[in-house]
Structure 1
Amino acid sequence: MDGKLRQMTALYLVDRERILMLYRIGSRVVEPSWCGIGGHFEPEELNDSRACVLREVREETGMTEEEMEGLCLRYVTMRHTKGEIRFNHYYFASLKPGVTLPETCPEGKLEWVPMSEMPERNMPVTAGHVLEHYLREGKDTDWLYGGVTTENGTVFSVMGKAEK
């Protein structure tokens, strides 16, 4: 390993039993797959994952923080892959009533996916583990979870209360 770090954020919007997902095409990091809205940190955001996720959401959907409710960091994960350590910050929120989103964005196609169908979707490894954990227990708590992903899966630990 050469010590390279990659920091990324993602937002999953939740609406009852659905989650907004992005079918991302043309990513520098992952094959075409279903994931959250988000991307890489800019240098000035390295100590502010919230600023990063809000910028990425605005760039990809035009949506602002004022159009969301309950924006909250729920998962921070780490994975060693392809010669780098990847840190991911996963946020969850819901849309305020009356807010609509485009069906496409510069990164691909947006789709409201029933939670029951998410396990069938092709997702990046860690994102898949996060959403599986979220469906199993995370959605019913208000904890911030930390996770370490290896070839054996992701182990999650409670880091404390999630702050909104």
Structure 2
Amino acid sequence: MNLKSLIREVPNFPKPGISFKDITTLLKNGEALKYVIDKFAAYFQDAAPDLIVGAESRGFTIGAPLAYKLGKGFVLVRKPGKLPAAVERVSYDLEYGQDALEIHTDAIKPGERVLIVDDLLATGGTISATAELVKRLGGKIVGFAFIIELTPLKGREKLVGYDVLSLVQYDED
């Protein structure tokens, strides 16, 4: 299946010079969404994750159905102030400024095997912060799954040593 043909590119969003890769056009195609989830499930089946962790917010759209497909639990990683119970927080640098992510402190038990998913791998900032949260709770990361990878931004370099799957690569950001 040609997933790239189902991803809408929006020029100059969210700022001039950026070509935003919009997966909403892929997600509304039932056959394509099933294809993505089935590909991720087949690829990571043998890694035997106990939990799927999805980064806010588009990671939820693929993480929850993947967890269902694998018969595993799903854990949310959110922006600050969105989770109601005790949280672990990590701050990380953006191109201009800082951001933070949080996870419930009881979301992952030490030793649990975790697959981290998000829609897009760019610079690796968000996903590295997500991985740090998983490690702080004692989780063992078994891999990372992305629909899209922007290869020139070298986010994969922050994930060296891990199994990383991206289904669509763009050679320009």
Entry that produces 18.9 once mean count of other Cβ atoms within 10 Å over residues 4-11 is calculated, selected from 1, 2: 1
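Work out which structure the value 1.00 belongs to, where FRET efficiency 1/(1 + (r/R0)^6) of positions 20 and 148 (r between Cβ atoms, R0 = 30 Å, to 0.05) was derived from one of 1, 2.
Derived from the structure labelled 2.
So if we calculate Kirkwood radius over Cα pairs in Å, for residues 52-115 alone for every structure here (1, 2), which label has the highest result?
Largest one: structure 1.
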Origin of the derived value -5000 (helix-only ellipticity at 222 nm (-39500 (n - 2.57) for each DSSP H run of 4 or more, over all residues; to 500); candidates 1, 2): 1
Winner on distance in nm of label points 7 Å out along Cα→Cβ at positions 84 and 108 once structures 1, 2 are ranked, highest first: 2
Label whose coordinates, when relative contact order in percent (Cα under 8 Å, 6 or more apart) is calculated, return 28 (choices 1, 2): 1
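Taken together, the values in this text are just the output of simple stated rules run on the coordinates, not laboratory data. Because the structure is a prediction, the values reported are computed rather than measured. Cβ atoms are built from the backbone, for glycine too; each structure is taken alone.
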